[in-house]
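Take a look at the structures listed below.
Just so it is clear, none of the values below were taken in a lab; they were calculated from the coordinates. These numbers come from a predicted model, not from an experiment. Cβ atoms are built from the backbone, for glycine too; each structure is taken alone.
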Structure P
C-alpha cells in the first residue's frame, strides 16, 4: 500500500472512532423497497424509529430494526453511556444497491426473459441530539422586537 493511501486509510479509521454506525451488506431486498422504510425513520429519535419499524408490516422492516439495534449497541460500546439518557437520533441512513443475481424465466415461443434479483447495502448513523445554544438567544431577540 502506498503512503498516500495509508494516510487516507488511517484518517478514515480515526474519523470512524467518533461515528456510531452499523452496516448491513448484501441484504436480499430491492433497494427501492428498503428506501421506503429508510425514509420513514430518517431524522427520528431512535426509540420512535424502533417502534415504527416494529409495527410496520413490510418484510424489510425486521432487518432494519435489527440494524438500528446494532447501531445503538455500537454507540453504547464506544461511549459507555446509556442510550436512554443520550437523546439518540437517526442522523443518516442510506441505501445503496449491491449485486444483482441474474436469472432466466421462460417466455412464450421459445424466448427467455431476464429476471434481476436485486440486493442492497444499508448504513445507519446514529448520534446524540445536540441542544442548540443559539436558539434561545434568537427567541429573546424576537420577543424584544415584538414588545417595541
Structure Q
C-alpha cells in the first residue's frame, strides 16, 4: 500500500516521517510531498501576509521555520494531491491541523485538523481546553476556531 504524506512545508520531513513509518510498518510505502518543495526561502516570503488569512507555521528542508498563510498554499496543496495520486497513492495524509475543507481528493484524504476539532467537541462538554501553538501570530485564529 502507498500512503502520501503531504506537508505544507518542504519534504522530506525527517522530524515526523520516521515515527510514522515505525507505526505503519515496512509493508507501507510512504511517498512524501511538500507544498514548498523546490522553492527557496526568498520565494516563500510572498506566501505570508498579515491579513485575516490564517497563519500557518512550517519548515524548510534545513529546519528553518517559515510562516505562510492558508490562501497562498491552497492551489499548491491541490497540485500536490494530484501528483501523489499520479504516483499511485491510495491514502494521503495532510500533515497540518488547519482545516482545508475546500481540498478534495479522488482517493482518501485525511485531514488531522478536522479530526481533532470533532474529537475535542465530542469529549469536552464543559470546562477549558489549553492549546499550544507555534507562534504568537496564531492566537486570534485559534480563538476564532474555538468559539
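Remarks
- Structure responsible for -15000, with helix-only ellipticity at 222 nm (-39500 (n - 2.57) for each DSSP H run of 4 or more, over all residues; to 500) calculated and labels P, Q on offer: P
- Label whose coordinates, when mean count of other Cβ atoms within 10 Å over residues 41-48 is calculated, return 13.2 (choices P, Q): Q
- Among P, Q, which structure scores highest (criterion: relative contact order in percent (Cα under 8 Å, 6 or more apart)): P
- Read-out distance in nm of label points 7 Å out along Cα→Cβ at positions 17 and 97, computed value 3.8, structure in P, Q: P
- Parent structure of the calculated result 47, given that percent of Cα pairs over 21 Å apart is the read-out and P, Q the choices: Q
- Once FRET efficiency 1/(1 + (r/R0)^6) of positions 33 and 73 (r between Cβ atoms, R0 = 30 Å, to 0.05) is evaluated on every structure in P, Q, the highest one turns out to be Q.
- Read-out Cα extents along the principal axes in Å, for residues 9-80 alone, computed value 43, 24, 20, structure in P, Q: Q
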